[in-house]
Structure 1
């Protein structure tokens, strides 16, 4: 017995997705206009030196005042690094991204910061340097991986189901990836959040999670069509969604719980990687249930002469 009609509210689900996708495109366009990139990139992609420092609060009076961005900017200006990116983390941590600095330049900058800002803890200091060529190669490799994964999924779903299944599954994946990227574009503009190579890993993981959810629903739709080819497609899709709804929700929740823990209590390196997965996995479940299934039903309704050819699993 059908308990919930996803088809009845299909235009509502589509409206939510449309707003999210259009908003994401606008956010990335604004980011591109301001930063010359759709999402604020880290040195992984554009090259440069990143210094992460933290005040040593064991030194008397060293942490009486939080770090002031203006004071750090003044120190950088004296070193001809005024165009560097500065981010204060938890009041007493500092992240600086600048052009490539050699050992002498990094040492001099650290000395100036110690003299003007406060004594920084050497054990917690992290310095990363990436050349622009390597950054470009990482970016190209990541984009190629995304494109190849999309093509592979289209081929797999076309053979396993039919092309219309594959097309709407890919649309749902595009919805998930675009919206996740849009959220990070906003975070980059408002909070200075940068994306690194782990973000591309997160997008690939989101694609795998989302398509798995979609395949489960599509499998049930195909089975129902095979057993009852005369049933209206709306009824078939509603039945398939209801049969898999509990499984989809449980899988998503159990996956999100450890990711939320990593985001809240994990280190800075994994914090935004976990956030990307949280956003993407939630979107993946949403798009599988409310977008991919309803679009397939809409397409089959419009094409009343569409011939159903049951493909073999």
Structure 2
């Protein structure tokens, strides 16, 4: 005799229906609390400081005043800010989008055609290099690009002062070398997730490796591509690492926005102005995120 299950019983409920009431909120509360403490509150605090004249010294440090949008108007008329903005966009596009994403994908695609042992060996080496602290990597690149006794000049037989004559190009190459590992590993996992039967059918049908890449691989891993571009763009846009190599110089040729904020806050002690720049950076990050997410949704429809 078959026992009937009453409608509305627990066994008839879906996973989402079971987590009714406060259950879902309870399980999500730890992550929500962490986000509020470490993201939301600092963001609002930064915006608040951006509308004040707060400094680390003087009367403004004791009793800061709210000055409204004065710091933001100052930024929009500051040539140094626009220089840092331009340098940051060049650095981000050159090293993240055109460098890490493209190079990381093609390295992953090349490794996909090699044996599993070779792939594993290369991935271990890449992960090991990626784990090296930024301070150590920066010291190695300073030694590599040194104008007098640098390794690169010893190889080329030249006396080029790379960090002085080509400072922006140097930190772009440095960031590509340092960050390509993430894109390569992400794309390697994405390509490996494609059913082999799809590629085998295309191969039997006479499709070349380039045709397989264009018609099967790229459409299949599009979500991974958008995720990679979003992450590395945000990381690079907010990167402070090049400061360890050039300190933002010579002049202001490599003064990224993160370095610009640091200089105004801790060198010139103008926390209010530095916070307004940080708030502008936050707004740009949100815009970039929305552009990438919107692009992904449109292409998925």
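Of the structures labelled 1, 2, one was used to calculate mean count of other Cβ atoms within 10 Å over residues 117-124, giving 12.9. Name it. Structure of origin is 2. Supply the structure label, taken from 1, 2, corresponding to P(r) over Cα pairs in 20 Å bins from 0, in percent with the calculated value 28, 45, 21, 5, 0. Source structure: 1.
With helix-only ellipticity at 222 nm (-39500 (n - 2.57) for each DSSP H run of 4 or more, over all residues; to 500) derived from the coordinates and found to be -22500, which of 1, 2 does the value describe?
Working: 1: -22500; 2: -19500.
Working through the options, I get structure 1.
Once distance in nm of label points 7 Å out along Cα→Cβ at positions 213 and 261 is evaluated on every structure in 1, 2, the highest one turns out to be 2. Tell me which of 1, 2 gives 2.4 when you compute distance in nm of label points 7 Å out along Cα→Cβ at positions 109 and 173. The structure behind it is 2.
Any read-out appearing in this document is the output of simple, stated calculations on the displayed coordinates, not a laboratory observation. The structure presented is a predicted model; accordingly, all values stated were derived computationally and were not measured. Cβ atoms are built from the backbone, for glycine too; each structure is taken alone.
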